[in-house]
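What follows is a set of structures to go through.
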Structure I
Amino acid sequence: MYDEDEVTITPGMQAYIDKNAAYLDKRAKYIREVVKGWKFDTIAVHGLYSVEDAIEDYQGAIIEPVFMSASQAYRDSDEMECALAYLIPTWCYSRIANPSTYYYEWALALLEGYGFDGETSCCSTSSGMAAISTATQPFLVHQQEHVHEPRNFVATAQCYGGTFQLFTVRYMQERGIECRWVENPQNIEEWACKIDKNTRFLYGELPSNPAQGFFDIQAVADLAHSHNLPLICDTTVATPALLRPICHGADIVVQSATKTLTSSGFGVCGALIARHNLTTNIDNDDLKKDFPLYVKYLPNRDTGPNLHPMQAIMTLNDMRTLRSKVDLLSRNTMKVAEALQNHPQIESVAYLGLPDHPLHELASRYMWLVDAEHDEQYGKPVNRYGHLMSFCVKGGAEATRTFFDALQRIWRATDLGRIKSVATIPAISTHQQQGEEGRKLAHIPPNMVRLCVGGEHADDTLADLDQALAQAGTATSARVPSAPA
């Protein structure tokens, strides 16, 4: 990542390079021989922070320290030159890297790469949207020999409203980069027919927010690779506790760690995780070899979507119990979804865990509670489908608002993935800006409610839903004119 013609390596610099090469070799050996042998929960608890790190560098602190420092001092000019040429690892400036974000990044890289034979790495970002921008923009550059060539990418229409806006407004309208929407991502031919020589990547969200879209990851990854393109997946709702797309052929995963990975709601946070030596038609060896490191050291150095070190450690602490937390939220959501299916005031329920959902069989091939077969509670593989569901209220948009306003314990907010249950009406909130046509494309009717079930007892969540639905039903009945005598 440096220009060899501009850097003359002195003996002093070489000493730093050799010392840090030994450190990187030692770290790689520790990951390969120790950490890769751990179960998922152990990786979530410890990540790459070891007893040796704590004792040698951090006064024996059991929990990773928060480094509230913008920059690093150097021993001499040789070390500084090596660092700024990226010849050695460095915390030169927290816009680029920081020890706190380092440990957060390694924990996520290891969790998303759990069960994957190759290497993974991670770049932290200030939000989930920053992660999506960071993951996609490097593939949308002009190739130098074709400065004015058209560029496009292919993406699932069922996606988060912010993603829709980024792709539609910022990329298409402002930059002239075409997004080709896939309305039925289960149809591999629909993906295929939208790819041409100017396509740069394929992008999909699964399970999608809020409509529960899903697709065959392996099939879409194979299609992408057959055209020398990467597949980027947003699995914010599932997290690596339920779904790890890199294990199924995907190249890059983006996470809004604000959501399910944390659940506390204490702050905003994001990340992208990628396998090394990813597939792309972009002629850039550094980008291909280690994409997260490339974007951290170069594009993100210049655009600055960095993560605050305090938020990195707060998110890391939330992630330590990820598997058991996602299991609890998934089980609660299943109970709520099953009950709402039979409610007289409910028009339809969308949850991948329900056997009659049209994508249930497909989702069941991919969504498994990690390490359930090693758990004393289960002792066998177990499907889990996450905390997000949606349902449509009978009586249309007005009845839906009546129901929504009557909720007492379930929070009305645009957030998701909380330990507390949260509901919203996507048509007037998260997906409002994409307009009626955009919502039709994403299958979001005005009477849809997105519910993210939390850690409360499911019976109490159902009681609140029931009383609110009763009020919606009463209001609907009052609006129906009486039959003539």
Structure II
Amino acid sequence: MPLRVVGLGPGDPRRIPERNWKALREASALLLRTERHPSAEALQAEGIRYTTCDDLYEACETFEELYEKIAERAAALPEDGAFAVPGHPLVGEESVQRLRARRSLEILPAPSFVETVLEAVGLSLTHPLQVWDAHAPEEHWPDPRATQMVYQLDSQLAASQAKLHLLRFFPEEHPVFLVDAAGTEFEKVRHLPLHLLDHQPMSPLTTAVIEGLPLERPHGFYGLVNIVDRLLGPGGCPWDQAQTHETLKKHLLEEAYETIEAIDSGDPDKLCEELGDLLLQPVLHAQMDALEGYYDVEDVIRVLSEKLIRRHPHVFGGENAPTPEEVLQNWDRIKREERGGEQSILSGVPPSLPALLRAHEVSKRAARVGFEWPSVEAVWEKVREEEQEFLQATREGDTTRAEEELGDLLFSLVNVARWHGLDPEEALRKMVTRFCERFWDMEQAAGKDLKELSPEEWDALWERAKESSH
């Protein structure tokens, strides 16, 4: 016989269905999730005896532990017993979900807090609604176009956590309905700006409602997508509408390099801005193809998410990869399997990469499958060998061979960098930046045309610039 799970509705005894009242009266043992709900007084008035789980709220250190303990206690009820919860058993009741794993259940529904809160603020479900627990904001990613309903605002801490999460998507002055004891004679609705959400008294029956933003004021990721759609669509921006994937390539590269520059600056505000400029590029590309009916940014995100899960079986599956090296080996293996198993390990290195960066990546991948020098000393021997071959080619005036030997020499130096855990692209980029800064300093300090400087003056200015850069 299934265990009966009885919904107690919002707290007004008139809103408890008669079938539920019958089950409450007939239960040989009645367990309430909590007595801190107006429905408990209605049960007492009817002379219905019960026990509660309120002691577990004090004994458990986490909600995870609490829900497990409540489910364990409810699972121990006799077959003709009943477990009663506020509202609807399947709305906002994690303990009921966990109880399902232990017992077969008969659900006796009642109005949930969702309907009663919507009634209290005068809203109807004609627009998207997202409902989430104030104690687990990190598990929810609000879409600011949708109305948000945040329940279990039972403390200032819970309200503060919810507010900080919402402020990532909504303006601080955005209006909030704060509803207490919805659907009961004690119902109260307060209106306040979002930034004051945690400045109000709270109770286990407090719920916040935040209406979605109009598309004229979009926030969050999908707000950005909407802006791009407006730019590309009818009445949008002529420049954006004239772009193609080809014309945007240079902008993608420029934004990537500006982001690297922001990282080097150590300025988080600058990095934040440049990351936004960089993010715009893939959104533009995706929504341009969305207009042609090929795919949109949702498809881009879906493909990426599936790939990340598939290529991290040590996180999302049962495999074990305790070191970064093993992670990379798994990644390469899975990637080859995805492409039919015939692809070279070097296939995924784009030919369009800067040559030094491409050389480093090719060197790393070859080493991962065992094509490696026995020691860094052996790599240095190869450097000296390639140096001699390059010098010989230049002495003989063979420019074609000299170019080949210079490539061999540079690639050998890339291997030296890899053996020492250094990024040659990054090392050269920083060195060129230092050179430019020192050369600019020399230009400022010279006081005359640089072509007029003697070798001694060049040396003196260079040493001065080096000193000033330390």
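Who wins on relative contact order in percent (Cα under 8 Å, 6 or more apart) among I, II, i.e. which is largest? The partial results should precede the final answer.
Numbers: I: 15; II: 9.
Sorting by relative contact order in percent (Cα under 8 Å, 6 or more apart) in descending order puts I first.
As an exercise: FRET efficiency 1/(1 + (r/R0)^6) of positions 211 and 387 (r between Cβ atoms, R0 = 25 Å, to 0.05), calculated from one structure in I, II, equals 0.95. Which structure is it?
That value comes from structure I.
Can you spot which of I, II the value 6.5 was calculated from, given it is distance in nm of label points 7 Å out along Cα→Cβ at positions 131 and 435? Could the numbers behind the result be given before it?
Values: I: 3.0; II: 6.5.
Working through the options, I get structure II.
Quick check on the output: 19.1 is mean count of other Cβ atoms within 10 Å over residues 283-290, derived from one of I, II. Which one produced it?
On the way: I: 15.2; II: 19.1.
Answer by label: II.
Given that Rg and Dmax of the Cα atoms in Å, derived from a single structure, equals 23.8, 102, which label among I, II identifies that structure? Please report the intermediate quantities before stating the final value.
Working: I: 23.8, 102; II: 33.1, 109.
Attributed to the structure labelled I.
Here FRET efficiency 1/(1 + (r/R0)^6) of positions 307 and 419 (r between Cβ atoms, R0 = 30 Å, to 0.05) has been calculated and equals 0.45, so which of I, II was it run on? All intermediate terms of the calculation are to be shown ahead of the outcome.
Values: I: 0.90; II: 0.45.
Label of the source structure: II.
State the single structure among I, II that was used to calculate helix-only ellipticity at 222 nm (-39500 (n - 2.57) for each DSSP H run of 4 or more, over all residues; to 500), giving -11000. Let's see the in-between values first.
Values: I: -11000; II: -17000.
Of the structures listed, the value fits I.
Quick one: P(r) over Cα pairs in 10 Å bins from 0, in percent, for residues 235-346 alone came out at 12, 26, 32, 26, 5, 0 when computed from one of I, II, so which one is it?
Working: I: 12, 32, 32, 16, 7, 2; II: 12, 26, 32, 26, 5, 0.
Of the options listed, only II reproduces it.
FYI, it's all coordinate maths here, none of it is from the lab. Note that the structure is predicted; figures quoted are calculated from it, not measured. Cβ atoms are built from the backbone, for glycine too; each structure is taken alone.
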